[in-house]
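Engineer: Each structure below is given as structure tokens.
Derivation of every value follows stated rules applied to the coordinates shown; laboratory data play no part. Values in this document were obtained by computation on a predicted structure and should not be read as measured data. Cβ atoms are built from the backbone, for glycine too; each structure is taken alone.
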Structure I
Amino acid sequence: MPNKNIDTLFQLIKSLTKAEKRYFKVHVTKQKAGEETKFLKLFDLIDKQKEYNESKILEKEKSIKSQQLSNLKAHLYKQILQNLRNLNSDEDIDLKIHELIDYATILYNKCLYDQCVKMIEKAKLMAEKYDKNSLILEITEFEKRLVTKYIRSNIEDKVTQLIKASDRINEKINNINTFSNLTIKLYSFYLKIGFLRNHKDFELVNSFLYSTLPVFQEDKLSFDEKMYLYNSFVGYYFFIQDFDRGYEYAKKWVNLFEENQDYIVPKIEMYIKAINNLLVSQSKMHKYDEFKVTVQKLTEVENLPDLKLTENIRLLLFKYTSTHRINRYFMLGEFTEGSNIIPEIAKSLEEFEHLLDTNYIIIFYYKFACMYFGDANYQQVVFWLNKIINMKDVDLRSDIHSFARILNLISHYELGNIDLVDYYIRSTYRFLIKKNDLHQFQKIIMKFLRKLSSITRDQLIDAFKDLREQLLPLNDKFYERRPFIYFDIISWLESKIENRTVQEIIKEKAVIKINNN
């Protein structure tokens, strides 16, 4: 039987590009003077498989014995990684610096201290040029070991200089750690509950923020310190739904890179994230003209000189490019046009699904559903929402799980499935209670839907008007306005009251918002 367990060697080989496979084979063949080794045969056998199957490997290659296979795989795995390191060492700054430190270590062990000093100085210059602080610290510690080996007199000046440099870099690293810790903590809150729900959430995140942040002067911070500071502040302001301030810091973050162009490629992942966050804030604030300019920056990333497009970067670009292609249509209220691109993105999503985190898969499903809702294609809305509702892990992005259920109720109402609405109201109510997400908005909606079956057609318009009047004041309350980020129910109600499509209503509002920016 095929072994369907995920095999790390199989995954690694399947991740290789054609160029990487060719480099590996050429390198191994040269090493062995043309003699094809067993692990090279193993490489070819695994490369040809669609699913990893050890039985078929042993059956096809009799020279490989079952008791040898484990060691052979380990050896092959190590050889592939070593070759990848060699292949990429000229393109990756971190690998270049590590290589120089490795060379310095070899020279140090041979007591060739003068040569070692020159090598470590090269590494230090490169690390300082690209603000690689953890590597600068490692190099500084290396210099401390070296100082007694090559300085014969006036050692005090060098020691004082090293101590000051060590203290300075430690302070920078401590700040960076503090800012990055804050970022991932905020992100963990967001992954669990989404945007701020109540005063308790606000107190929790605020106390964490202000008890964590060190005293600092922004203009005195290094590039990396500013980068991580802006990242954490963007996360904080997005979480509390202050998109104006989030926009300010996202803009600072992108400007930081644009004022320091040399850092873009070495820190490409953070540059892409900066652009993404700026796009998020611009779309929330309907800054459409700015949004178009920033989208162009994201599009141009893959054409940056000297950039190696790794799978990780391709994945990031797919996530953010696809997200903002969708967001553009949301901003304009063009749901019919937006629905036309969903099948293409959904197909690409299948290719990347095994690499994407669950959070982003949920986000895509919900955006697909909302786009189809705006286009009044309720069958497709229910299709994509069911993918979310049927997920096992409902603790991740419980906010989207909650609003997926609300939107599902409304979609079944639109489809005329009143019996299903009654059933789903009960299950949705239980879910919201369990997740501590039953707020005023949800209570009003479900109360309305529950009494729909007893409302006559003549009473329906008045019922929609009454619901609208109950919901509108919530949008002005800090802790009750959160639901309107997930679903524009007011526009849906206005479409019912005015007997127009929800797309027409939202498009008219979008034009006004864009013109006001």
Structure II
Amino acid sequence: MLGFLLYPPALLLTILGLSLWLYFDGRNRIASWWRGLFSGSLVLYLLSLFSSGLSWEQLWPTLIRDLFLLAIIPSVLKTFGGSRKVFFAMLLLTLGLVAWFESRQAQKALAQLREKTAEGESETLSTTELDWEYLIDLKGEPSQEALSRLAKAYKFQIRKAFRMQHPEWGHLDEYYLIDLPEGSEEKGPELEKELYQQGLVDWVEENETIQIQPIEARLPKPRRKDYGLNDPELGRLWSFDLMQVNRLYDFLRLLPVKPQKKALIAILDTGIDGQHEDLKTQYQSIKSEYDKDVREHGTHCAGIAAAVSNNGIGIASLAPSTGYMQVASVKVLNDYGSGHQNRIIQGILEAADAGADVISLSLGGRSSPSKQKAYEEAVAYAHRAGAIVVVAAGNDNRNARFYAPANVSGVITVAAVDSTGSKASFSNTVQALPYGIAAPGVAIYSTTPNNTYKSFSGTSMATPYVAGLLALMKSYQPDLTTREAWQILHDTGKETPDGKYTGRLIQPAAALRQLMGTNN
């Protein structure tokens, strides 16, 4: 943004310096001064242009246009050099016209930037974007006069919160975001009261911030286990022993029925390295800007859910070969691992519209269970689109009932267990939630960007195991609902020492057997 603001004056100074350098050519002292101004201004101009935030499609035509102006304007002005008054009058007129033109172009660019942000097309999730404080559900057709009066009084900005392919499936198209000026956040409760009193809204809730905090763990020691696959790091996946994945592979090898589809898992996270050696064969790109991951978290989750098995590289997932699932990224967290509730909700909608069968969210934060209306609308939208939503319970050793989106109605919430099947020391508990389940989440070895592998702990790691199993199930039964899926996971899950608090531990082979038994 700073480059964007410096660009117009830098261009004007460059034109001025070059024009006066040519005008005073031959007068060494004066000419050298203006030559120095031109050189410095040209450097400033180039720096400001290339840091202006313009896309490559916008930048090159702008550069060519400006170089043309730098070639033409000083040459034309030099023809008036016989009369100092005429020369300087034409110089001021020219600079005024260029300044006017550039201000118009800047206004257009800013308008496009605002429109792009309002439509949610800017997915870079920079740290300078507005921190929208509130999500509001406008009541029907509210009084624009009253809304404008409040906006003026509180100096807030407002824009539509969400976009989706099927607004008729719910009320999320009636949601808006409000941003209060910096330093005025304490007026939020007063504004909320006004919105309700004037009958402008049906609902107001804080646009909560979500932050991931991956727990790096010691690299697991390899174990000798024959799964019939050639992935060299398979022995580091102690979790496969606990889930008896060898039985799953044996069952699928003997199963005469082929999958009906490749189920799509959408990982809502920090992005995914879509070119990772152990993911790219099963990776589906939704947007190119989602196909990279600075934070590592999203790529690690993707490998747990859908690493390519039996390819002679890295690790494996619950799918013993290609043909069962694909994985995609929707980047909802920035490169610092944080994001706002509205962006995560938008990610759920985007994943559902992209045809995801399973939506996996290894993220969350503390939240009141009574303040999740927008999340619930988004999950209901995903269900209507045919997706199952899976969410991490959280890593604070507390009741997940007070964490969102773990506490949202209609999601499957995943607690983490260690190698003994006991609750991981950090894991939140799920006993107060209707669809709680457990999966391994301590020292889980998986993919990280640039063809590397690391070991992390967290309910973030347990969640994609459940997502991968659900994708496997939906590859055979695409119409499987959330309730049906959880019931199978619960019925076939293993009782553990802390099962009252974690839910039962998933057993993939038993789950697939029960699923296929109902089909046959």
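Engineer: Ranked on relative contact order in percent (Cα under 8 Å, 6 or more apart), which label among I, II comes first with the largest value?
Structural biologist: II
Engineer: If you work out volume of the Cα convex hull per residue in Å³ for I, II, which one comes out largest?
Structural biologist: When volume of the Cα convex hull per residue in Å³ is computed for each of I, II, structure I gives the biggest number.
Engineer: Which one of I, II has FRET efficiency 1/(1 + (r/R0)^6) of positions 210 and 410 (r between Cβ atoms, R0 = 41 Å, to 0.05), as calculated from the coordinates, equal to 1.00?
Structural biologist: Label of the source structure: II.
Engineer: Now, a different point. Out of I, II, which one gives 0.15 for FRET efficiency 1/(1 + (r/R0)^6) of positions 290 and 490 (r between Cβ atoms, R0 = 25 Å, to 0.05) as computed from the coordinates?
Structural biologist: Traced to structure II.
Engineer: From I, II, which structure was helix-only ellipticity at 222 nm (-39500 (n - 2.57) for each DSSP H run of 4 or more, over all residues; to 500) = -24500 calculated on?
Structural biologist: Structure of origin is I.
Engineer: Of structures I, II, which gives 12.0 when mean count of other Cβ atoms within 10 Å over residues 250-257 is computed from the coordinates?
Structural biologist: Of the options listed, only II reproduces it.
Engineer: Can you say which of I, II returns 18.0 when mean count of other Cβ atoms within 10 Å over residues 202-209 is computed?
Structural biologist: II
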